[in-house]
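A.B. asks: What follows are several structures.
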Structure 1
Amino acid sequence: MKENLKSNVSWLLLMIVTFVFLAIMYSVGLMSPVIETTLVMIGINIILAVGLNLVIGVSGQFSLGHAGFMAIGAYATAILSLKNPTFTGFLTGVVVGAIISGLVALLVGIPTLRLSGDYLAIATLGVSEIIRTVIMNVDSVTNGPAGLFGITPFVNWGMVYFIVCVTTLITTNFINSPAGRATLAVRENEIAAESMGVDTTKYKVIAFVIGAMTAAVAGGLYTSYIQTIVPQNFDFMKSIDILIIVVFGGVGSITGTFIAAIALGFLNMFLQDAGALRMIIYALALVVVMIFKPTGLFGTKEWSFKKLFDKGGRMNVTSKSK
């Protein structure tokens, strides 16, 4: 309880300061359309990566199916927004998408999360591709490969920022809860955790379901912001993009996820005019980080906002895994 309170206060303070900074930028006209779009996409990527980090970094399960759950949320939001082009329709779509993703993750997770390593990765990738294939072939509902367009936009940077804050608080509270500690025990040593009476499958499924639901919410925000979606938006490479953010920041570190998403988001913005060279520079940046920081920018560590500076005036970073 005490640890949760400290964590919540720390994150809330950071969120308030960041929001004030962004609001000032917006009010004085420093937030150009390009910067606003970049911030929105960074926020959506943070939501996606925080959810995936819960699955990979906290429960220790290697999933490649995140794009599939994002697609469920995206299409649920698009379909219901087109039927009811009001904020209520949009909100209903996001909620319905999250519920469907959670149920699919539950049904898929119970059998597949008994697997591990490469087998689990292949299974989750297969599920993601099945979801995308179904979307492509249900023409009467999803318009098939042509996708859906003309979706009424309701999303702006403020809404995305709010959802980022909510997702982060839910995730950090889960990690610091008894269920979160049991999930971390599964990550560290599944056999030992099982011998101590921990229901390993249960906690892996819980993390998987939460991760899937956050991906669906991110998909709903993405749909409403760009107003057009096609199945190709949610292919295998989308799952890899999210995985890159998690690995770049540090598997198991929420702070690292934020830093990685922001860094890669702005790098992508600055390289928009670089053409084919953009992906080469992007890849080189990742390679350099992996060489000098093989566990990512933060590893499994989290920034200690309460003790930002130790007695010697040096920045202090604390680790979740002892």
Structure 2
Amino acid sequence: MDSSRMRFGLLLPNQGVVFGATTVPELLDMARTAETSGVFDTVFVGDSLLAKPRLESVAVLSAVAAVTRRVRLGTACMASFPLRHPIVLAAQWSALDSLSHGRTVLVVCIGGGGSGGQVAGDFDREYQAFGIDPSERAGRLEEGIEVLRTLWTQDPATHHGRFFTFDGISVRPRPVQRPCPPIWIANNPHVFGARPDVVRRTVERVGRLADGWMTVMATPGQFRDSWEAIRTAARANGRDPDRMESSLYYNVNVAENRREAFAETKRFLDQYYSTDFSEQRIEGWTAYGPPSECAAKIREYASVGVQTLNIRFTSYDQGAQLRRFLADVVPQI
């Protein structure tokens, strides 16, 4: 994948509709602005089913597909992937790829919302409701990816696995993209305190299975090191790392007053994730303050392998933030 310039993705905060940070019309207006700006290459939406309620991701992307023609459409990330039956998702995503004329990027993750391999309480209740053991998340993710590619590339398709078994079925229409839509994996091998064996597994999984990688809360140095480890894992699995894409999910709040930008960011993140974000976590995941300072922090990622910087505005005025980012920050990057 050509990494000569860093591209931008726009995260539409579809969970924000639930707690008043945005509205459905504003989300679609932002998608149109991303399309016409020429700055953004991809529009992403978040995903969760019960644990963190929001407008359902595939439905939102279908609406975005109807008001755009150029930008790619993706999930960031599909945390519910281990809960979704891959036959149903294969049909849904194939339809989205057809409706968008081949513009989809499916970014999946194991979900869970916890740390150190644990599952946060709200996600644990979600898994109970679906009758799925949270310890199966990684296995279901890996087999789910295999099933999707089988259904999208074989007609009829047969699969006999640990979690899913079927014989001679067809998903039609097939996706527009051939051989199939790209599937990225989102994970965070750089998380502080992660066991070495967990880090190795997360890196190896991306290198072995994914067409791309997305991560969050990484310093430039952490991103560089993790991405190089993933590229090495891809080579070890007989894959060409130059055909893979890399992406960082990153927060932005543009304001002349840094203190006010920080306060709004903290309020937004605390509400979005139902937790208490520390100053350290916010500093490591957010460019906030005057345009020149936001641009300077973003520029730090351009030389460490970030091919797409996925921007999420930590603000209760999403449209104004997008306009100011385009007018005042982008020219300085």
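A.B. asks: Suppose distance in nm of label points 7 Å out along Cα→Cβ at positions 152 and 288 works out to 3.7; of 1, 2, which structure was it derived from?
C.D. replies: Matching structure: 2.
A.B. asks: Given that Cα extents along the principal axes in Å, derived from a single structure, equals 58, 52, 40, which label among 1, 2 identifies that structure? Walk me through the numbers on the way to the answer.
C.D. replies: On the way: 1: 58, 52, 40; 2: 60, 44, 42.
Only structure 1 yields this read-out.
A.B. asks: While we're here: Taking mean count of other Cβ atoms within 10 Å over residues 184-191 from the coordinates of each of 1, 2, which one would give 16.8?
C.D. replies: Values: 1: 16.8; 2: 22.9.
Comparing all candidates, it corresponds to 1.
A.B. asks: One of 1, 2 was used to calculate helix-only ellipticity at 222 nm (-39500 (n - 2.57) for each DSSP H run of 4 or more, over all residues; to 500), giving -23500; which?
C.D. replies: On the way: 1: -23500; 2: -13000.
Traced to structure 1.
A.B. asks: Using relative contact order in percent (Cα under 8 Å, 6 or more apart) for the comparison, can you identify which of 1, 2 gives the largest number? Display every interim value, and only then the final one.
C.D. replies: Working: 1: 28; 2: 18.
Sorting by relative contact order in percent (Cα under 8 Å, 6 or more apart) in descending order puts 1 first.
A.B. asks: Comparing FRET efficiency 1/(1 + (r/R0)^6) of positions 168 and 256 (r between Cβ atoms, R0 = 41 Å, to 0.05) across 1, 2, which is largest?
C.D. replies: On the way: 1: 1.00; 2: 0.05.
Ranking 1, 2 on FRET efficiency 1/(1 + (r/R0)^6) of positions 168 and 256 (r between Cβ atoms, R0 = 41 Å, to 0.05), first place is 1.
A.B. asks: Output the label of whichever structure in 1, 2 has the greatest value of FRET efficiency 1/(1 + (r/R0)^6) of positions 32 and 112 (r between Cβ atoms, R0 = 30 Å, to 0.05).
C.D. replies: Working: 1: 0.10; 2: 0.35.
Across 1, 2, FRET efficiency 1/(1 + (r/R0)^6) of positions 32 and 112 (r between Cβ atoms, R0 = 30 Å, to 0.05) peaks for 2.
The numbers here are math on the coordinates, done by the rules we state, and not lab data. What you see is a predicted model, and the numbers here were worked out from it, not measured in a lab. Cβ atoms are built from the backbone, for glycine too; each structure is taken alone.
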